[in-house]
1. Thinking of P, Q, R, which structure, once distance in nm of label points 7 Å out along Cα→Cβ at positions 9 and 89 is computed, gives back 3.5?
2. helix-only ellipticity at 222 nm (-39500 (n - 2.57) for each DSSP H run of 4 or more, over all residues; to 500) was computed and gave -15500; which structure, P, Q, R, did it come from?
Structure P
Amino acid sequence: MKTKIDLENWKRKEHYAFFKDFDEPFHGVSVRMNMTRFFQQAHQYAWHKSSRYFHKCMQAVNAIESFRLRMEGNQVYLYDRIDFGMTVLRDNRTYGYSYTEYSDDYNVFASRMKEAFNQVKKSDQLRGRSSVHMIHGSVLPWIDFNGLSHARHYRREDSCPKITFGKITQVHQEYFMPLSIHVHHCLVDGIDVGAFINRYQELLDEV
């Protein structure tokens, strides 16, 4: 499930030591994902759009090794699998946090996600199951944002990537979606964020 990193011989030893005591060690970017090819496929195969692009995002997350690293106390671990956490809006305009175990199989993932979302919608609790080996996901389908920040409790240990999906808009014959990615600098650099974005775009464009 997870492998302990030998910090003394880790290539990121100095980077880890430098950033671990920062008051705000997270850094992030907002980008626009091209959803045109994805929409063409979604219409053709009648996919549920959000569950499908959530799954493709998690495929990209699990493909990037640094996105599977987590800090636990004074140790760092590499997880074999990262799961999906997502906010779920209820009919009363409150929301709760859901947890979905990741699967490479889209149908399995979508079924698990639907069940997790339904559980949150029936509940009045903010927080449910959680884990360090997950992403903190949220969706703002009303906002075509070009920047985003997060509320964070600095005294609480947290090294989970935070990914936010925005409003999909049409520009001429193309579709775009804003995406915000925030990651812990002890574990993830800009080159890794770039690799994640590129992989996610490749997956969205796949036939």
Structure Q
Amino acid sequence: MMSQAGGMNVQALVERLRRLAMLDTSVFDEVRVDTTATIPAIVVAAVSILLFGFGGWFWWVLADIGGTGKVFWQSLILGSIVAFLLWGIWIGITYVILTQVFHARADLNELARVMAFATVPLALGVLMFIPGLDYGIGLTAVALLLGLTVIAVQTVTDAPAGRVLAATGAGFVVWAVVLGLLVSNSHIYAPGVFVFDTGTEFLKSLSSSFSSF
């Protein structure tokens, strides 16, 4: 008997994640029609975004920039929550463009499930603490997020590939731009790779201060 956790088939979830890691995108076709996968899908999205946030925080800690407690609460905790909420808006934008602008078929629940599983690449962001590869890993995680989301959205609509890319890309731009705007020298309300600009600028200013002596 497969193990259950709060009504969630854990073994089935793990198997789907394993297949996604092996680039088996047929998972999206299964998730699309599986109404019991809604809660597991949301859990996947939440955990993936949180791991993305952990990666940015780990990088900050290992860079020894200071203010790790502030970054923990602002970027990892609040930033992850904001990123998750903006991801929900991304779903809405994609749905509206597909159905209202392009007049294509799309079901909101199906769209949410497949897009949730497409967030898995963000979990790679937890490795951003690796020196020399940190920023590249962060950017790769975000790029894979967009690419896999486009593939996922294609499974729930009859819109041609170009329109799927336009609808998905529009939502992604809102997600990424708003998160970018929530980061400055005084606050970092965005997770993962978004902490790099503030961190590197702080290190540069610190370095220039020492060089002036």
Structure R
Amino acid sequence: MPRGRLITLEGGEGAGKSTQIRALGAALNARGIAVTTTREPGGTPQAETIRGLLLDGEPGTFDTITQALLHYAARREHLRQTILPALEEGTWVLSDRFSDSTMAYQGYGAGLGRDLIDALHSIAIGTFKPDMTVILDLTADQSQARLEGRGEDRNAYEKLDQAFHDRVRAGFLDIARREPDRCVVVDATLPEAAVTAAAFEAIEDRLGLP
């Protein structure tokens, strides 16, 4: 049986990753591909516990290095318990965030830098990377407008200031520039159906579909 593929969706707050994962999962199912959807931090009971530690409460509960360590602790369990078994069974995995988020948020946004995050990645999960990453791009202003429109309580990252989210966006775009064979950037301000179509076209072009 052919190995499954890991496709990750990345981007700033309010970019529509969860919505697009549902739509892309349905589109892949329609092509006869078995799909499982998951998220980070999370994807296993243990990793969901870490998610609560990271996202609940106020910014500054943990320092930046502790945040990065917690994200990679959750990611290692997510990869070991959920992602790799699915891929080995031939299932395609769609994940709402993966390692690029730690690079963008802690590496660029909080200033830890690429070298430290790269070293942590190597220790925690080795050379593993997604087969493809779709980065849903929108400005920090657009992100804030979407968050305000939701009218929901914000998590610890959503409460951080616009300058932080500007750096996060720049980080995602730099990641895409450095790894064009893996990453594709899609304008997240387009209508939902247009975002899905652009992302699906990129998946079909790069990974090949039945």
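Each value in this text was obtained by applying a stated rule to the coordinates, not by laboratory testing. From a predicted model like this one, the values you see are computed outputs, not experimental measurements. Cβ atoms are built from the backbone, for glycine too; each structure is taken alone.
1. Label of the source structure: Q.
2. On the way: P: -10000; Q: -20500; R: -15500.
Structure R accounts for this read-out.
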